Structure P
Amino acid sequence: MALTLYCTKKLLDLMRVRVTPPDASPSTVLGDWYATALFWKPQVVLLVNEKTLLPVLMPLAPAADLAARFPKHLESVLAAHGMSTQFIDQELAHMNKVQYAKTSNRSVVGVMNHFSYLAEGYREYLETRDLLMLSLKLSETPCSPLYKSHTSPDRALQVHAIGHNAS
């Protein structure tokens, strides 16, 4: 089992990685992630969790080791959301094997496009380049694809973590 990183074509072109068919079940609690490049200066990657739509912004460069750097940035975002150390450690422990695939879930791609637009606006309006702060701001955005309701990724993360801890 491996974590699948579903990437847009523009990101795959930058990374020059081998695309493989995804595994049936992800190795992490949160599941698979979608990613796209944002051509800011410096360039940034927006990653969005498929289950919760939690956004994580991180520097793109160097693109070749994106998967190796992602857990550190995810850890910061999860900690900022108040996730337990146990939950974070368990999630990161299963992120050692990553495979790349082309995007397939159009709903998540749509949310990613919306987040890209909002991130640019927040970056200018808040006059910040702090990617953690922008990730947290984006996570407050109501997203209707979540459970056919109007909840936000930060709330979906809490519900998902509580559900996982109960099992």
Structure Q
Amino acid sequence: MKSSEQLRIPAQIAVAALVAYSLGFWFTSLFPGYLPKIGGLWSAISAVVVTQVTRKDAASSASLRILGSAIGAITSAVYLTVLPFHPLGMALAIFATVMICAAINVPSHGRLAAITVIVVMVTGSLDPALSPGVNALLRFLESCIGTGVALLAVWLWPGSRHQPLDEA
């Protein structure tokens, strides 16, 4: 790996995380009480997860992130609408989420879906007055923000702009 490549990837990750955090914080702050720092955190985590060496790998990671986040957000919103947060309930929701991913033939999405369940349920437990549906929707949209920022970083970053889709 060339030294410029060794610098490009960490820089992409750092810049994508910073931009995603800022956008996620700003977006979530539009919803009073819904924890803008969590919005920034979740967006930044999504950017780090999706940023990959190649455009092809980043696109693949993005699809895992979005579909997994959607499944996890829906599962946790349903659970929290019916029952209050409890660690055993969270484990049950994670189990159900991973089973849903397997049942619809996307088992590789299960891990990211499970992480979304954890984030939605724990943030919901910080303030039980928050709407489970709005909380889950915000966490999903924050994942989308981070994913979009990461894809743009990989796609537009100087030095990788003129390379084929399957190369860094």
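What follows draws every value from the coordinates through simple rules; no lab data is involved. Treat the numbers as computed from the prediction; the structure is a model and nothing was measured. Cβ atoms are built from the backbone, for glycine too; each structure is taken alone.
Could you figure out which one of P, Q the value 0.35 for FRET efficiency 1/(1 + (r/R0)^6) of positions 39 and 87 (r between Cβ atoms, R0 = 30 Å, to 0.05) was computed from?
Derived from the structure labelled P.
Check the numbers for FRET efficiency 1/(1 + (r/R0)^6) of positions 63 and 143 (r between Cβ atoms, R0 = 30 Å, to 0.05) across P, Q and tell me which is largest. Can you show the working numbers first?
Details: P: 0.65; Q: 1.00.
Top value of FRET efficiency 1/(1 + (r/R0)^6) of positions 63 and 143 (r between Cβ atoms, R0 = 30 Å, to 0.05) goes to structure Q.
On relative contact order in percent (Cα under 8 Å, 6 or more apart), which of the structures labelled P, Q is highest?
Q
One of P, Q was used to calculate P(r) over Cα pairs in 5 Å bins from 0, in percent, giving 1, 9, 19, 23, 23, 16, 7, 2, 0; which?
Corresponding structure: P.
Which one of P, Q has helix-only ellipticity at 222 nm (-39500 (n - 2.57) for each DSSP H run of 4 or more, over all residues; to 500), as calculated from the coordinates, equal to -13500? Let's see the in-between values first.
Values: P: -13500; Q: -26500.
Of the options listed, only P reproduces it.
Out of P, Q, which one gives 4.3 for distance in nm of label points 7 Å out along Cα→Cβ at positions 7 and 127 as computed from the coordinates?
Checking each candidate, the match is Q.
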